[in-house]
Structure 1
Amino acid sequence: ATVMVHHRDVGGMWPNNNAWNEEIWQEGLRLAPIKLMVGGRMSEPLLALILNNTRSPYHMRGDLMAQLSACQVGVAGMQKLAAKYGLTQLRAVAEALMNYSERR
């Protein structure tokens with residue numbers, strides 16, 4: 001599962017605000033898509049990197065844990081659908097939804 005968000009503070013020039021930024025480098029820590037959880041285990045070095053680059057590590061940790069929980073709920077829901085309808089049907093519905101969204 002995947003969650004993509006914009007966090008409120010990642011060490012940029014101004015806390016919780018990037019309205020006056022003129023370039024992306026002023027926004028603080030930039031990470032390419034990377035897994036925070038690998039094999040069901042937290043990447044502690046990555047977590048430390050993120051928390052060390054924010055003015056509010058307590059809130060950032062809470063936000064990250066909420067994101068991980070959202071992913072777990074999503075995975076559980078997909079597993080239930082796969083168990084109920086089968087993987088073939090689930091893939092067909094996902095493909096139909098993707099095709100529909102591309103037409104819009």
Structure 2
Amino acid sequence: MDLVKELATRRAILFTQELSIAHVVVEGDSLKVITTLNNPKQNRTQWGHVIEDIKKASSCLQVCSFSHVSRGGNSLAHSLARRAVLTADTDVWLKELPLDLDDVFQSDLP
């Protein structure tokens with residue numbers, strides 16, 4: 001499961017570069033992945049090249065931070081992941097979320 005989260009994180013970082021977004025906060029519910037991304041040492045595990053790709057790509061951004069968020073505090077991400085499983089399309093919302101996700105978004109706010 002960590003590899004899936006690592007691959008999704010790499011894609012998200014590359015996507016922010018495509019959109020010319022310079023300041024990024026990546027939140028994830030896998031403490032292991034977030035801790036590994038914040039570790040300055042080179043990752044030499046089986047899938048360490050994915051972590052190193054993320055670190056390299058994120059270093060090209062003006063600001064990029066990785067922070068752990070519990071799954072319970074990240075309902076929107078969970079809802080988006082479930083939505084992604086149900087469709088083959090890639091959906092991008094730059095200004096407004098779909099109406100059905102607005103309540104989920106509001107529940108994630110402090």
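FYI, it's all coordinate maths here, none of it is from the lab. The structure presented is a predicted model; accordingly, all values stated were derived computationally and were not measured. Cβ atoms are built from the backbone, for glycine too; each structure is taken alone.
Looking at structures 1, 2, which one was FRET efficiency 1/(1 + (r/R0)^6) of positions 27 and 91 (r between Cβ atoms, R0 = 30 Å, to 0.05) calculated from, given that it came out as 0.20? Intermediate results must be reported in sequence, preceding the final value.
Working: 1: 0.20; 2: 0.95.
Comparing all candidates, it corresponds to 1.
For relative contact order in percent (Cα under 8 Å, 6 or more apart), which structure out of 1, 2 has the highest calculated value? Kindly include the intermediate steps, with their values, before the conclusion.
Details: 1: 26; 2: 29.
That would be structure 2.
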Completion exercise
From the coordinates of one of 1, 2, log10 I(q)/I(0) by the Debye sum over Cα atoms at q = 0.11, 0.20, 0.23, 0.24 Å⁻¹ came out at -0.38, -1.23, -1.48, -1.53; that one is structure 2
